[in-house]
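Colleague: Structures for review follow.
Read-outs: derived from the displayed coordinates by stated rules, not from any lab. Since the structure is predicted, the reported quantities are computational estimates derived from the model, not experimental observations. Cβ atoms are built from the backbone, for glycine too; each structure is taken alone.
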Structure 1
Amino acid sequence: MRLGVFLNQHSAVPVAVAAEQLGYGLALVPEGYRCDAVSVLGAVAARTSRIGLGSGVMQIPARTPVLTALTASTLDSMSAGRFRLGLGVSNPDVSAGWYGVPFDAPLRRTREYVEVVRLALSGAPVRYHGRHYRLGEADAAQLAGPTPARLPIYLAGVGPRSQELAGEIGDGWVGVFSSPQQVAEALDRLRAGRRAAGAGEPGDRLAGFEVLLSVPIGVGDDLLAAAQPLRHYFANFIGLGSAERSIYHRLAVRMGFGEAASQIRAHLRAGDRAAAAAAVPFELIDATSLVGPVSRIAPRLAEYRAAGVTTLGLTLLAPSVEDQLATVRAAAAALARSSSRLLPPGRSLAAAQSSKET
C-alpha cells in the first residue's frame, strides 16, 4: 500500500512537492463548491516530476464527456504521463441544483459517459448513440495530436451498485468514509463487477485494479482535539441535499449513526454549522479516519492495507499549510512504522492478534 494526498488550492503546490519528496505515490484534487480540479492539477504538474496526479474526483455533471477526454489528455501530456482520471456522478441535489443536470439513471449515465471518454481518448472519430449521449450523428470529430496509450479511469462509488459498476468498467475505485471492514465488503462488490466484465484473473479479479480510499486525518496526542478539524468535513457531507436523496446521509444511517445524522441536518437547516459539527459522533470519525499520534495511526494503516487498499489518500483538514505539511510527514512516518506489522490482504490486526494468542 502506498500513500496519496488530496490537495486544496491554497496549499496544493507545497504539499504536493513535500509528498513527492517523501515518496507518496499520488496527489489528487477534488472539486465541488470550493475549486475545480483541473486548474490546481495544472499548477501541481508544473512543480512536480515523479508523483502521480489524479482528479479526485472530476464531477460528471459538470462537463461533457468529450471535454473531459480533452482535459484528461492535456493533463496527461503536461505531466508526462502521470495523470489518472477520477470521475464521480456526484449527489442528486448537487447535480441538479449546482450543475443543472438531471440525476436520472446515474449508473447508466456513468456507463455511457465512460464509454464516450474512452472512445475520444482512443483518437477514433467520436460516434456514439446512447440514451444520454448522442454524438457524431452528422460529422464525427476526433482528438487532434497524440492520445494517451491507456489512461486509467477511476470511478467513485458509495453504494453497492456503483461499486460494482466501478469494478466492471473502471481501472480503479475511489472510496470515501469507509472503515477497513467496509473496504473489505466493497472489494467483494468490486470483484463481482470485474467478474461480470471478465476482467482480472479468476484467482485474483483485482489484479492491476486500484483501490483508492480517501481518509481524513487528524494528528495529535489528544484524540478529541485531533478529530476537531474533521467534524465540519463530516457534517458538510452528511448535510448535502435532502435526507431522502443524499448518498452520504444514507451511508451514515447504514453505519448506525442515523440519529446523529438527523441532528446534524437539523442544525444545518437552522444555520448553526458549529452545532452541526459538534453533533458528529467521534465514533463515526474514528471508524473512518486516521486520528491520533503516529503510534496510533500506524496500526490503522496496516489494517487498511490488510483490507485491500492499494493507495490510501489522505484528506488534509489542518488549518494551516505548516500543519498540513506536518501531517504529511507524520503519515509517512506512520507508514514506515506500520511496515513491520503489515499483514497479508484480507487479514485484520485483530484477527492476527487473536491467532497469535491462541
Structure 2
Amino acid sequence: MTTYALVLAGGVGSRLWPRSRVDRPKQLQALISDQSMLQETIGRLEPMVLPDHIFIMTNAKYVGAVREQLPSTPPENVIGEPAVRGTASAIGYGALAIAHRDPSAVMFSLHADHYIRDVEGFRQALQAAADVAGEGYLVTLGITPQYPEIGYGYIERAETLGAYAGHTVYRVARFTEKPDQKRAEAFADSGRYYWNSGLFTWQVSTILDAFAAHIPDTYQKLRVMGAAIGTDEESETLAEVWLTLENQTIDYGIMEQAEDVAVVPASFGWSDVGSWDTLYDLRDADSDGNVVAGEHIGVDTRGSFIHTDGRLIATAGVEDLIIVDTGDVVLVCPRGRAQDVKAIVDQLKQAGRTDVL
C-alpha cells in the first residue's frame, strides 16, 4: 500500500486579517513557529509520505510562493486552482493527479492551516486511517471534543469496525453542521460525537467512485480534466473546465451522503487556526497572560494578544484585547470577538478597499 498526500493550501484566511492578506495568506506565514504553516504541515507528513508523493492544491497566484517554500516537492506537484470552487473540486482533481501516478494509492487529504501539538499521535492516527481505507472505507479523523465548540461540525459514531494501529475505529452514523450551544454541550457530554477535523484518508479509486455516485456532474468534468493530465493540453483544459465546476464542499457533496464512512477518534492537540482567539490559545503567554510578538511595553495589561510588525505598541490598563499592527492597518477588538474580523473584511470588500485586503 503506497501512500500519497494532498495538501489543500488555497484559502485566504480572512479571520486572521490584517496579517493574512490576499497576497500573503496565513498558510504561507510563520504564525506559530519559525516555519510557515504549510511547511509545518509538510514536515509532519515526511516520515510517512515520500516528498514526490506529496501534492499541493493552491490558488494559482500562490504557486510560485508554495514552490519556493517547498524545494523538496517536485514543481509539477504544486497545482494552481484557476478559481475558488470548494474542497470537493480541489480534492477530486488532486485524487485524479495521484491516480495518474498510482491508481492503487491510498491518499491523505489535509489542510495547510491546521495546528497539531502531538505529531507522533497524529501520524499514528493517520496510519490507522490508512489501514481502514485499505478496506474500502472513506475515513475521517474525528477529534475528541475538549469543550462544547459551536464553530465546528460534529461526527456521530455508530458501531465499532475494529482496532487499527492501536485505535478503535467506528462506522459513521451521521455528520452534523455547526450546532447551537445547547446541542454542542450535549454532543461533548455524550462520548459519541467528535469534532469534524476535515482530515480524510481513502483509496483514490474509492473516492473517485464516490464522486461518480454522489456528484456525477462534477465527476464528469473532473474526468475531462484528468484525461489531460501529463499532456500538452493539461494547463489549458484545467483553466477552461475548472470554471464550470460547482462550488461544493467534500463534506456536503460526498461524506454526508456516502455509506461506507469510518471515523478514527483521536486526541493529538488539533486546532483549526481560524482566528486570533485561536492563535492566542496556541501561543505561550507571559506571567500576565499576554501573548506578544514584536515590541510592546505594557502597564497593568493582562490577557491580551499583541502583534506588531515594527512599531512599538504601548498599553495601559487594558485586559483581554487583541491588538494587531501590520504597519498599514491596526486591528483592535476584545478577545472572544475575533470571529467578527470577517465582518470587517466583508465591509472592506464592499467599500472596494483592495489596498488593505
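Colleague: Assuming 20 is relative contact order in percent (Cα under 8 Å, 6 or more apart) as calculated from a single structure, say which of 1, 2 it is. Intermediate results must be reported in sequence, preceding the final value.
Modeller: Details: 1: 17; 2: 20.
Working through the options, I get structure 2.
Colleague: Now for a different question. For the read-out log10 I(q)/I(0) by the Debye sum over Cα atoms at q = 0.15, 0.18, 0.19 Å⁻¹, for residues 163-274 alone, a value of -0.85, -1.05, -1.11 was computed from one structure; give its label from 1, 2. Spell out each step's value before the answer.
Modeller: Numbers: 1: -0.78, -0.95, -1.00; 2: -0.85, -1.05, -1.11.
Only one of 1, 2 returns -0.85, -1.05, -1.11 for log10 I(q)/I(0) by the Debye sum over Cα atoms at q = 0.15, 0.18, 0.19 Å⁻¹, for residues 163-274 alone, namely 2.
Colleague: Between 1, 2, which one scores greatest on distance in nm of label points 7 Å out along Cα→Cβ at positions 123 and 251?
Modeller: 1
Colleague: The value 20.4 for Kirkwood radius over Cα pairs in Å, for residues 131-330 alone was derived from one model only; which of 1, 2 is it?
Modeller: On the way: 1: 18.8; 2: 20.4.
Of the options listed, only 2 reproduces it.
Colleague: If FRET efficiency 1/(1 + (r/R0)^6) of positions 107 and 147 (r between Cβ atoms, R0 = 25 Å, to 0.05) computes to 0.20, which of 1, 2 did it come from? Spell out each step's value before the answer.
Modeller: On the way: 1: 0.40; 2: 0.20.
This value belongs to structure 2.
Colleague: Hey, mean count of other Cβ atoms within 10 Å over residues 203-210 derived from one of 1, 2 reads 21.4; which structure? Write down the numbers at each step before the final one.
Modeller: Values: 1: 15.4; 2: 21.4.
Derived from 2, not from the others.
Colleague: Which one of 1, 2 has helix-only ellipticity at 222 nm (-39500 (n - 2.57) for each DSSP H run of 4 or more, over all residues; to 500), as calculated from the coordinates, equal to -9000? Don't skip to the end; give the middle numbers.
Modeller: Details: 1: -15000; 2: -9000.
Structure 2 accounts for this read-out.
Colleague: Moving on. Taking 0.05 as the value of FRET efficiency 1/(1 + (r/R0)^6) of positions 227 and 291 (r between Cβ atoms, R0 = 30 Å, to 0.05) derived from one of the structures shown (1, 2), identify that structure.
Modeller: Values: 1: 1.00; 2: 0.05.
This figure was derived from 2.
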